[in-house]
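No value in this document is a laboratory result; all are computed from the given coordinates. Computed from a predicted model, the values in this text were never measured in an experiment. Cβ atoms are built from the backbone, for glycine too; each structure is taken alone.
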Structure I
Amino acid sequence: MHWKEPRASLSSWLLIAVTLACLLPFLGKAFHTDDPLFIWTGRHIQFHPVDFYGFSVDWGFEDTPMTIAMQNPPLAAYYMAAVGAALGWRECALHFGYLGPALALVLGTYCMARRFCSHPFAAALATMTSPVCLLSSTSLMCDTMMAALWVWAVYLWMEGLEPENPRRLLLAATLMAACSLTKYFGVCLIPLLAAYSALQRRRAGRWLLYFLWPVLILAAYQWMTARLYGRGLLWDAMGLAVVKRTATGSVSRIIETLAFSGGCFFIVLPALPLLWGGKGMIAGVAGAGVAGGLMAAMKKVGNFPVVEGGHVKWLFLLQMSLFVVGGAIILALAVADAKRNRTPASILLLLWVVGVLVFVCAVNWTVSGRNFLPLAPAAALLIVRRLEFRQAGGLQGFCWPLSLSLALALMVAWADWRSAGLAREVAVKLTSQLAPRFHDIAFEGHWGFQYYMEQLGGEPFKRKPLVLKSNQAIVVPLNNTSLFRLPDNLVETNAEFNFTPAKWLCLQNSRAGAGYYSDGWGPIPFVFGPAPPETYLVVRVK
């Protein structure tokens, strides 16, 4: 099937239409994972706009200062406060407000892609239809907003550098600072664009002075937070990322990083025949075999056993091997593009891809699907540039990989929507059943489940100090975080409930090996196969 690029005057409107068509069905999605942290901060900012983290939450068995619980800068929470004040704090209203960052990301990718390739519409679509982009755009966290600021900063900097345009350079520098204050990874924009500028201009100039602006803003943020909270949050977050790093071997970490990148940007796998031809297919199959053999020999990747009781988990191993190959393809595309073109733009893409992979693998405390969102625009550009090189400027057959990527992205987003909704449904069901029988209802765990339990009158269970009340029920979601085993002599299991969020797709389950939100649950972002049920225990105080 021949790819036909739409006219420039229609491209933006078509991208808006496609983005809205993909995201509008998820407007009613329940609050999930770390969404409550941003909601609570946004609500607090409405009344205390300067002291943005000046409150505590229960996020680990005791009241924790938000400066510790929230390891992200506050700009996304300020956006949350504006959306909540304008539209309200219900699920549909907040998700509607967060369509803005998703649209900005897609349109920014399109504008940036016009400088890199002849098919910017295809690059923007490949970004939007990736599982990581679609899934991140259905959440209320900071990732999509950060990625949108990232691509607009790159675009405006490139536009303002050659020929030099002070207004655009200043705006790009401001967006660098805004990106860094949305998620700390945005700081990487400064060295990335500095390296590109040095290659492009080949001499020092006034353009160097514009990098002082984001540096000064970040220094002011460090100073202000040190005055407000006793320590600068910028350095504090960087130090905590190193301290909290998952204690897994370097080989496991590399394998997980490649697997997450290949799964989160799935389109590289069905596009492999177009990108590298028959030899590429043979290399891909061989690479999957080598990766599978290595993981089988290791017997476990991270904390997840791929060989258990002498039996190999073949379905899981097959999926992970393919995802590892997908991650390797992205890296190979970046290296091949830089080697072939040897231009500042191609070096920029190489540094972009390598920078994301190194940050996730060697710097960040966990491997998480969310962390690969900045990789999506660069990977999309590399695919389109490779196809244009192989097909003399055309994109013959690109519709099929794009369609498969969209189908998978919608399935993954639906599974996440179902998992989020299940936590809300269980909270409503259990509190209504337990309220007539128990004087007090407490719960363990966090994320969206905590938000809805608190809305319904439940209290977070605190370990410090440990207080157990007569005729008290404690709900324990086993597939959650910060769980604490209660003393057997003081409590007994009253009931056990099992629910299945999605029968054939898991995003966060340690038994299935899926760990989209953290590799502590599993070494790949999502797993196809029979899904283990979500188990909730109701514990009664004796």
Structure II
Amino acid sequence: MSRDANTAFARTLVDEWVRAGVRHACVAPGSRNAPLALALVEDGRLRVHVHLDERSAAFFALGCARASGQPAVVCCTSGTAAAHLHAAVLEAAHGRVPLLVCTADRPPELRDTGAGQTINQVGLYGDAPRWSVDVEAPTDRAGIGPWWRSLAARAAASALGPPAGPVHLNLAFREPLAPTGAELVDAPGRVDGRPWTVTTRPVRTADTATVARLAQTIRDVPKGLLVAGWGSGLDAPLVTRFARATGWPVLADALSDLRACDGAVSTYDAMLRVDEFAATHRPDLVVRVGAPSISATATRWLAEVEAQWLLDPDHQWLDPGHTATDRIAVDPSALLDDLLARLPATGPGSSWARDWHDADRRAGDAITEQLGGSEDPFEGRIARDVVATLPTLATLVVGSSMPVRDVETFAEPQAEVRVIANRGVNGIDGFASTTLGVAAASRGAVVGLTGDLSFLHDTNGLLGAPDRELDATFVVVDNRGGGIFSFLPYQAQVAPEHFEQVLATPPAVDVADVARTYGLAVSEVEKASDLAPALREALAAGGVRMVRVRTDRSVNVARHREVFEAVAAALRPR
């Protein structure tokens, strides 16, 4: 009787991935992927999450990986199942999230022959994967074990980058697909439990001459800004030291995890909508780290700054406005450390930073006064109150479209709250699954803030959610459609009936009823002041729950404008 190669190969992959730090795997049921699915479940060292829908499985794995920073596995059968992973693969690629994408496939002799459930899966995800390989069907031959081990180790290392991202393994399996009970092909790992190949990632640093040139430029430019987006890789103490040494304000967006550091300005989106302030506070130099700002207002304003440095260790070209004058492909933390060694501990006193921080305080006071002036739920206040209510070490998963923008504009900084979002491609798909995946890989409280359309877009992700032993609360802003379209300039140019039909698209179902159908407990918020108590109660109760807040789209647009007018009044010269 021949030895069992399928089972041995699948178990080897799983063992090697566990050695590399993988702790979560998502499996969509199927026949062709049975060898790997069974190996993942039987290993016992991973948390395996089974999903009926492949797209939900992929976004759940994405959430696990985004929260943990370690690769997560998503495993599916062949055919259209593999196609359903594509959206999450793209988000992982653009969002730099380590993902091990394992699509089972027919062996070569069954491809392009009319065999059932077979498509061309080679290169299915285009240039999105960091590494993509069509793996031959497991066979019993001399020397196969080290190759299997190396394959798994390379996949995990490639997913971690730099830059981090998805890896696609297209895994061909011949029948029999279930374990045969025969002796396994021998593929032992390293005896000390280490990965087959340990990868040491380089820290890209600038040469001495470059550091000296950059430091001198910074000393010569008192009116500068440090702008940080998601993925900056910087920590708050380092940014605080840089702000003090340069005398520069820091514009840190909501996903940077830097808004609470000394020197950070958190209300800049509202401030830069005030034409006079924007015109008189344009810097001479901007140092940009991480992705472009969430704020479109800030992005347009920064486009007019003549000197802009883009720091990115992964050689990415994150410059949609085509405004960068210098692209410095080094580790930002290492570069700031090197620059600080050449700068004084405290920069020259000037009105530049003082003006920014004074305006930030006045804008924040104006926003607070406006948000507290009414009990009608307003989406800006919802975002602000959700962030303010989160306990220490909580994670907020915020939906694309208006929720992430409202957190950016209205939420006050919270030092020990992590805010993450699928901003690689900025889609609304997979939100529920991503949030639940984040909850699976997080220790603190997890809250997902989203709109009704985004929540409904991923209802398959809710299937079985109450039984997954997860704690996650969804705060759903129910404005009966796509609220962001009411802010766009063409809104006034489209007939109301066509606007509702094609753009706003109010759903034909009640979002709370849908949540209850999937077993989620739902609490309703009628007044603005009731949101914080409702959220605290949901978090204390545990499990997967929803807090629904109804809002009105037209009123929401008017309230946004009132807040921005109040900020403009607060920033007028005294």
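A compact table of results
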{"read-out": "With Cα Rg over 2.2 N^0.38 Å, for residues 132-203 alone derived as 1.18, matching label from I, II", "value": "I"}
{"read-out": "Ranking I, II by Cα Rg over 2.2 N^0.38 Å, for residues 260-531 alone, the structure that comes out highest", "value": "I"}
{"read-out": "Which of I, II leads on mean count of other Cβ atoms within 10 Å over residues 108-115, largest value", "value": "I"}
{"read-out": "Winner on distance in nm of label points 7 Å out along Cα→Cβ at positions 36 and 164 once structures I, II are ranked, highest first", "value": "I"}
{"read-out": "Identity of the structure behind 17 (criterion: relative contact order in percent (Cα under 8 Å, 6 or more apart), calculated), options I, II", "value": "I"}
{"read-out": "Label whose coordinates, when log10 I(q)/I(0) by the Debye sum over Cα atoms at q = 0.05, 0.09, 0.13 Å⁻¹ is calculated, return -0.20, -0.67, -1.39 (choices I, II)", "value": "I"}
{"read-out": "Origin of the value 2.8, where distance in nm of label points 7 Å out along Cα→Cβ at positions 268 and 428 was derived from one of I, II", "value": "II"}
{"read-out": "helix-only ellipticity at 222 nm (-39500 (n - 2.57) for each DSSP H run of 4 or more, over all residues; to 500) from the coordinates reads -18500; which among I, II", "value": "I"}
